1. Identify the structure, out of I, II, from whose coordinates distance in nm of label points 7 Å out along Cα→Cβ at positions 63 and 527 was calculated to give 5.2.
2. Between structures I, II, where is relative contact order in percent (Cα under 8 Å, 6 or more apart) highest?
3. Match the computed value 0.15 of FRET efficiency 1/(1 + (r/R0)^6) of positions 7 and 47 (r between Cβ atoms, R0 = 30 Å, to 0.05) to one of the structures I, II, and report its label.
4. One of I, II was used to compute Cα Rg over 2.2 N^0.38 Å, and the result was 1.02. Which label is that?
5. Quick one: FRET efficiency 1/(1 + (r/R0)^6) of positions 127 and 231 (r between Cβ atoms, R0 = 35 Å, to 0.05) came out at 0.90 when computed from one of I, II, so which one is it?
6. A value of -11500 was derived for helix-only ellipticity at 222 nm (-39500 (n - 2.57) for each DSSP H run of 4 or more, over all residues; to 500); which structure in I, II was it taken from?
7. Which of I, II yields 15.9, 49 for Rg and Dmax of the Cα atoms in Å, for residues 95-238 alone, as computed?
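Only the coordinates and a few stated rules stand behind these numbers; no lab work does. Only a predicted model underlies this, so the values are computations on that prediction, with no experimental measurement involved. Cβ atoms are built from the backbone, for glycine too; each structure is taken alone.
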Structure I
Amino acid sequence: MSDVVDIHDLEVTFATDAEPVKAVDGVSLHVKPGEVLAIVGESGSGKTVTAKSILGLLPETATVSGAVVLAGNDVVQLDARQLRDVRGRDVAMVFQEPSSALNPVYTVGWQIAEGLRAHGQDSRKAARAKAVEILGRVGIPDPEVRVDHYPHQFSGGQKQRIVIAMALVLGPKVIVADEPTTALDVTVQAEILDLLRRVRREFGTAIVLITHNMGVVADLADRVAVMYRGKVVEEADVRTLFADPRHEYTRALLAAVPKLHEQAPAFGGRPAAVPAGLDEAARTDERTRQEEPAAPEGPAAPEEPRDVDAVVAARDLEIVYPGRIGRSGFRAVDGVTFSIAPGEVLGLVGESGSGKTTIGRAIAGLTRATGGSLRVLGHEMLGFREKSFRPVRARIGFVFQDPATSFNPLLTIAECVAEPLLVHGRAKDVRGARRRVDELLDAVHLPTSYGERYPHELSGGQRQRASLARALALDPELLIADEPTSALDVSVQAKVLEVFTELQQRLGFATLFISHDLAVVGMLADRIAVLYRGRLVEMGESAQVLQDPRDPYTRRLLASVPVPDPVEQERRREALRALQT
């Protein structure tokens, strides 16, 4: 079969105020009908620039040479009118963040139909009917009703389904999916991956997948192209690449991936296979264990705070957000009991809306507890006064999910890191705090000269390390890390986690590590707490939760995590399907 996309000797150079930057350097790739090609690599490798060249979406500062042949047309040579005809009909794009891809002031049905009307294919009535049909096919319930709803009335996973529906409505030959699951929980991510598989099967659409999640690659891709500094350094079918990577960079990329199965042999407490050396008695024990009935539904028994000197002790904690006039409030946290001992790392996991970030904000005094008890460093947070809590807040550090938005873009890195010292009166000005700032930058393995740079001049991993330096500026006894690595490449994530582990062991601060990535939590946490719809459904030592989870939701959560092994991932996908039936 002829290729739907054929990229030949593609070079893309961007003009800058300094020297020109060559983002793509002689890339040649092809995609067959119905095939999933994954392009992987760290930030700056050129994978997104390569993918956007298929749609002709590069900015005016880009100089492009080579050929990008799409359905018989060289996209590089097309003018603006011809590109409009190609986009949507021959190629469509699924963006990383659906909230930014959808217009908040128009209904989703109008936005899906807009593509049909732009290509002059259908009347208003026919376009609406097609919008209803495509919404149903991507799994939106009650599409006849939901077609008239606005983006904010859908969950994150549903919004991603709508973006996929917008891409499919004109029947393109290829879809470019740029990090389509990065911002999603593992359970929602599994649903979107199933949808993309179904899109390939039912619509015959080829997919170019841009991602840094090697588990997603193992789950979905047929072939993989690895990019490094603008070049394709390795290309192979997915099983060959994972089993026998040839290039040094590919091996380093795979080595940096946190591997869930190294911490837990398999979800649900069931080993993937009985080791060859076990005798028959041990094999019988294993079979008996595998046949044990699942733990009953319902929340786990509340955990009593184990230590009167606990850094954090929550007992029957409730957090209710007030509703509008005439409406009841929303119960975000419902009767949660847990504790964090000095020097302990507690991993708090759960999907979006489970209440994990709300608990982290309540511990930091950014959200009010409305019931039960929450003691933080000996201070009761129920009905606390801001003035009395201010000295306690100086003993708490906070690492945000996205350092790009938590840093003031007008301040240098040194000024950002020094900010807590100035706010709490530990230094009079940035000059007086500079010695401490340099110590902190050195501790997180950043050159002290980076203090003179602005946030936009640092990479994502460097910004997150600077964010960690700022959180540690006041020598906190408790650190709250809210999804600190979810937006990072695996290689960058590995470096940040290594720095975090080193500092935590050396300085001994207690940590609440909030994440939906169980592999990362398993690497760091002493204990893991699992939240579901505001309730604590399971808590225990990390090894116990990952290897022998008691609650059905925890088992489903573990089963949803894609692992960087195509053979193992296929087995896990079937097991997840069995858990859902």
Structure II
Amino acid sequence: MFTKHFVPSPTHLVPAALHSLTLTNPGLAVDVPNKVVYRRPGYGPRSQRVHIVSGGGSGHEPSFAGMVGPGLLSAAVAGTIFASPSAEQVRAAIMSRVDHSSREQGGGGGTGGGDDGGGVLVTVMNYTGDVLNFGMGVEKARAAGVNVEMVVVGDDVGVGRAKAGKVGRRGIAGTVLVHKISGALAAQGASLEQVAKVARLVADNLVSVGASLEHVHVPGRAKPDVNSPEYLKDGEVEIGMGIHNEQGSSREVVELPELVAKMLAQLLDPNDKDRAFVNVNSNEVVLLVNNLGGVSVLEMGGIVTEVATQLEKSYNIRPVRILSGTFMTSLNGLGFSITLLNVVNTDIGGPSMIELLDYPCEATGWSAPISKWTWEERNVATREEDASIGGETRPSGLKMDGTTAQQALTRALEAVVAAEPEVTRYDTVVGDGDCGIGLKRGAEAILNYLRSHGLSGDAVVDLANIVPIVEKEMDGTSGAIYAIFLNALLAALKSHGPGEASPQVWAKALRRSCDALSRYTPARPGDRTLVDALYPFVEAMEKTGDVKQAAEAAQKAAEGTKGMKPSLGRTVYIGGSGFEQVPDPGAWGLASFFLGLAGVKRVDDGWEKL
């Protein structure tokens, strides 16, 4: 059995997950035998007459149990993973886990309309098991005298009319918009007729489609077979994959821009008669970009930007609300879905769909904290002040041959770029593999500056122009170390005054920079860091004033870090014997820079001019 889960037993996992909701929201309770999460008595608006019950198989959290709370659902029924709850569970939720009494406040109120004492709206996604079991539960409750309606949501366009046949569209993430809007209306005291009408209007004006890079793994089941036709290879994406691993419309190798373009076409192309379910022609459109569970927050940000950009550029749609987050998952699904709501008039004489979407709620699964005032203000003001500190650096009079210096610096930076694969390989063994990329990024940025601006021959001015590039382009620990060192070097050169920027001047300034750096990091030679190459270079420069000898000393020291037990850096946490196999990546990269600066390279046991 495949056990790469913290809780591999689904029998234990589902009840534990439901119980957790009562821990994170004390207003909720759980009916363990029936797997129903519901609002505790008295938790919710007193004007509410209609209660909304939903549910489905587990594995789609925070839907549905995470949507229970004032302004949203009154109760949610959970099945086992990817399986519908039973009709008896649904009946129990409708009959005994919501308040059927009419608790109208004096003085009227609510949205008005209808004179019934309340009722229950059951919303269910369009899957055969869910529709049958929820439908049976509804009929049992209705036979017992409960005023109950049922709305089936099918918003997925991934499978078109021809293939879906009589089954119709599957329900996916757009369902949460039905819950949010109808739940807000119910919270304001509307009648069952009104709440059901608006829920159907929302469902009828929804289109959604998902995409995934792999099938999800269900706890308790065997590991997926990599040789099966269902298995997605690296680079493949399935467009239209359902939230239970169901097949989509196509499997392709595409980058994000092309993928989003294909998904939006399925949602919006009126000429695609197989999928043109909704004519999205309203002046107001809501965009929901949903994380299927396994996409990082960082990557979701990139996806949202791509979707919103293409909507405006290709379809002239600027959504009035953009919601992004984890609303309906497929366990740890490595994918996302796009939902568009075509906002229409509700014709109930009350709040609009957008007002209901903005209406406050209290549920752990609803992640849309931006207020309607912020959306409606559409503030486009920015702060345009220069973010840099200080102005242009004044000439210092500390002179050097600009042409010679530029040639040497260019060689050094090109040596760093050339060494990137080697440094990356070393850092993959003892770190997280980003050291070479960071050094290369910084080196290429400075090279671009040199090509467009060149060096002036004033040591202070030239270094002052390079320091911000390092600060901007190089991040992480090594970026901070280089930034501190170079800023200290700049201060040391400024204090020297006019004259010639001789090797001795540079040596003294470098020593002061090392002293400054030592105040911020405990790294010293022997700790297996870039300092192991830096200090020998500076010491040799002090003694000889010869860049070549200093570079050779730095290279030998970098080679000496191989087998040196680390005292600082990520290598300490990683452990293992990798440090015995390769030199320190940071020291190696810096030594490469120094060798390029001196115009030499290592050849067997000697040195050769570049």
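1. Numbers: I: 6.1; II: 5.2.
Comparing all candidates, it corresponds to II.
2. Details: I: 16; II: 11.
Once relative contact order in percent (Cα under 8 Å, 6 or more apart) is worked out for each structure, I has the highest.
3. Clearly, the read-out refers to II.
4. Clearly, the read-out refers to I.
5. It must be structure II, since only it matches.
6. Working: I: -11500; II: -13500.
The value was obtained from structure I.
7. Details: I: 15.9, 49; II: 19.7, 68.
Comparing all candidates, it corresponds to I.
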